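Next up, some structures in structure tokens.
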Structure I
Amino acid sequence: MDGRELEMELVVSDDGSHTIRIPSLKEHYHSHKGAIQECAHVFIKMGLEQFPEDASLRIFEMGFGTGLNVLMTAINARSRSIYYKSIEAFPLDRDMISRLNYPAQIGTSEAIRLFGDIHDANWQLDVKLIENFVLHKQHTGLQELESETGFDLIYYDAFAPHAQPELWTMDVWNKLFEMMNPGGILVTYCAKGQVRRDLQSAGFDVERLPGPPGKREMLRAQKA
């Protein structure tokens, strides 16, 4: 998939926050049932909040996209010390980024400042957003990423399997399993049976959890 050649439409999801629709893929960057609600449930409640408020965490995000997951994680960091690495093969252009309404929907000066800083941060560099939060954006695809280790939490936010099947393979799950610390958690909005079985085959303990608004289930996997 070459994101630079795809038509994109900015649409308002059910909770009032923006998502981006790609008609040719029949996909959205975030749930059309509520972009901020989905992020808050899948990645914050079921992921970040499973760790103590004073934890030191290394987070890996597959799919920087709009930057919403970074923003919500920074806002909810509390006393956690976070190193956040996010990869994106096809970054959005500045015009599309400028139209996203997440800071306005969240409604705080902190959100406005952070969202600007997230998108102004240079790629390939560690950038301190706030005292306890370092962001590293890497312009690369998952297959091209040189494997790293030591991650405690993975946000798996790739497009759905029908749109990007190459990002939902056993090779991917094996790679992510090796990247994680023992006890590490992977969360994804996807709840397909094949994805659950493949995560288990890679060595994860997997549980089905209630999904965000408009979706019955999601998956959380842990490296035992």
Structure II
Amino acid sequence: MSIKIIGVDADDTLWHNEPVFRLTHKKFNDLLGEFADEDALERRLADIERANIKTYGYGAKGFTLSMLQTAMEISDGNVSTKVLREILDAGREMMVHPMEPLPGVEEALKDLKDRGSLILITKGDLFHQESKLAASGLGSYFSGVEIVSEKTPEIYTKAFARHGGSAETSLMTGNSVKSDILPMLAAGGYAALIPYPLVWEMERADKPDGHPRYREVETLGLLPKWLDEIS
């Protein structure tokens, strides 16, 4: 079978993202240290963020609002306006953080572009994801961009159909088992995991080892080898 469309994730697949969130987490914990220890802050923030995803969606903006809410709740409203301002500034810094492609990514995209249509499929805030793609300089390698609120089998089916293909004849690659791998396999497509050292807790899931349409590759540059095997 020949793969017609290759879907590629963005955050932590094309460029660093989770380290930026981790640094902001640390700053948040330092700012709220007088009200709770680090573990308690992390648990409370994670619970609030999980509950808020259905309202704010994914991304730095929703995360910033969750930090502000956590600060208010864990301090019983006693957090200072100075600290709230610093949390807001930290969220703004996430939005304008310099964007630099991961090593070897651009060369890999050049190779992959010759093997099928490349579609960027990422979830998160529309404006921020578009801004990151523009800043990365990688936009010209993609024939289409899909910024979605969630990655599900139905979303993948519709996304690949919109670009003239089907999930069954397409491949999705990214760093998240939960978002990039499992729903794509459920849609009947191929899925390649490119591990990233840091994994957001809400993206953790068991790998589908042994699935005939799944493969783990060390880097994006090694994906063409599996495409050749499929073909």
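Readers should treat all values here as calculations from the given coordinates under stated rules, not as data from a laboratory. Just so we're clear, the structure is a prediction, and the values are computed from it rather than from any experiment. Cβ atoms are built from the backbone, for glycine too; each structure is taken alone.
One of I, II was used to calculate mean count of other Cβ atoms within 10 Å over residues 83-90, giving 19.4; which? Only one of I, II returns 19.4 for mean count of other Cβ atoms within 10 Å over residues 83-90, namely I. Determine which structure produced the value 19 for relative contact order in percent (Cα under 8 Å, 6 or more apart), calculated from the coordinates; the candidates are I, II. The value was obtained from structure I.
Among candidates I, II, the computation of helix-only ellipticity at 222 nm (-39500 (n - 2.57) for each DSSP H run of 4 or more, over all residues; to 500) that gave -6500 used structure I.
Please compute Cα Rg over 2.2 N^0.38 Å for structures I, II and give me the label with the greatest value. Greatest value across I, II: structure II.
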